[in-house]
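For reference, the structures are reproduced in the following blocks.
No value in this document is a laboratory result; all are computed from the given coordinates. Since the model is a prediction, treat every value here as computed from it, not as a measurement. Cβ atoms are built from the backbone, for glycine too; each structure is taken alone.
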Structure P
Amino acid sequence: MTATDVLEQNVSVVREYFAALHDRDLKRAVACWVPSGGVEAVPGNRNLPVPDGILGFFGPLFDAMGEWKLEIIETTAQDDRVVVHWRVTAGFTGPGSFDGFKPTGARGEVTGLDQLTVRDGLIVRNDAYFDGMELGRAIGLMPPVGSRQDKGMKAMVNLQTRLKGLRKR
């Protein structure tokens, strides 16, 4: 197999993974991964061992998002890595909750980048990067930028920070 063939194979399995997530087909998504030992990583947030981590994260997420559309904006591949620039449009309309939050009814959009490592035609690692604050705003967990609620939240956090600084003296 040539290097070009390997790159095409890598991109193909990653596109299949994203198509399965778009379709909410977790069995198909997990089939794109090594049987065990893979890691779905959201830096600063979660490290999810495959397959249980994917099932435990995406299952409740899909149950909480009544509307769900995942699209690939662009892919780039080099060696054993495929980077995907993606966009999710979703509605946090339930019926399930997510991370302890009840559905807000909000609908929004988030973009991000995933760097997936592929070996022998299967994904072994995914490092996913997105703006968590923007996700919170998109699904109604955080107030809109510049709103009265946003300004109030920032004032409370700044007051808390100032009080912590006074206690350290």
Structure Q
Amino acid sequence: MEVAFRRATNRDCEVAQHIVDRALREYGLYVVLDAGDVDLTDLERHYDARGGGFELIEGAAGEPLGVVGWRAAGVGEGVGVGVGEGVIELKKLYLTAAARGRGVGRRAVARVIDAARAAGARAIVLETAAVLTEANRLYRKLGFVPVQGAAAATFATLTEQCDLAYRLELADAVG
């Protein structure tokens, strides 16, 4: 599937919110803009200003097919686990139904791995929900392992809808 990754700005917040909410609702979940998904209300502050990136994934005709967002773990949250400690969060990866199962998610994660390595990170962490079976299968296939506590960095305490945390040591990642 032909796709392009485009840096998102705050003008894209509504599109990003729609993609994430639609994907979550397919699994009985929903966007929580005042808590776990507050980052979708100001992409530039939550990603660019934190040394990360947020991208829209678009099809050949420019149609939105997904989002991917990453940033230094814990920066500005009082957690104390940031890029200085070499940990990056894969904060968002959501695809439309039309893009799933076509290698788009794998390409998106590869972009995050490349960005993390370029930033000098040693690990990537993420949180997800067990009900997102395709996402969990992808993360495990790419070498992410389930973790808890300190190994989960900023995701040591999971959010209401997310019940799993994963970690990828970049020394172990295929690149």
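Work out which structure the value -7000 belongs to, where helix-only ellipticity at 222 nm (-39500 (n - 2.57) for each DSSP H run of 4 or more, over all residues; to 500) was derived from one of P, Q.
Numbers: P: -12000; Q: -7000.
Here the read-out was taken from Q.
On mean count of other Cβ atoms within 10 Å over residues 93-100, which of the structures labelled P, Q is highest?
Largest value of mean count of other Cβ atoms within 10 Å over residues 93-100: Q.
When Cα extents along the principal axes in Å is computed for each of P, Q, which one produces 63, 41, 28? Could the numbers behind the result be given before it?
On the way: P: 63, 41, 28; Q: 40, 33, 31.
Source structure: P.
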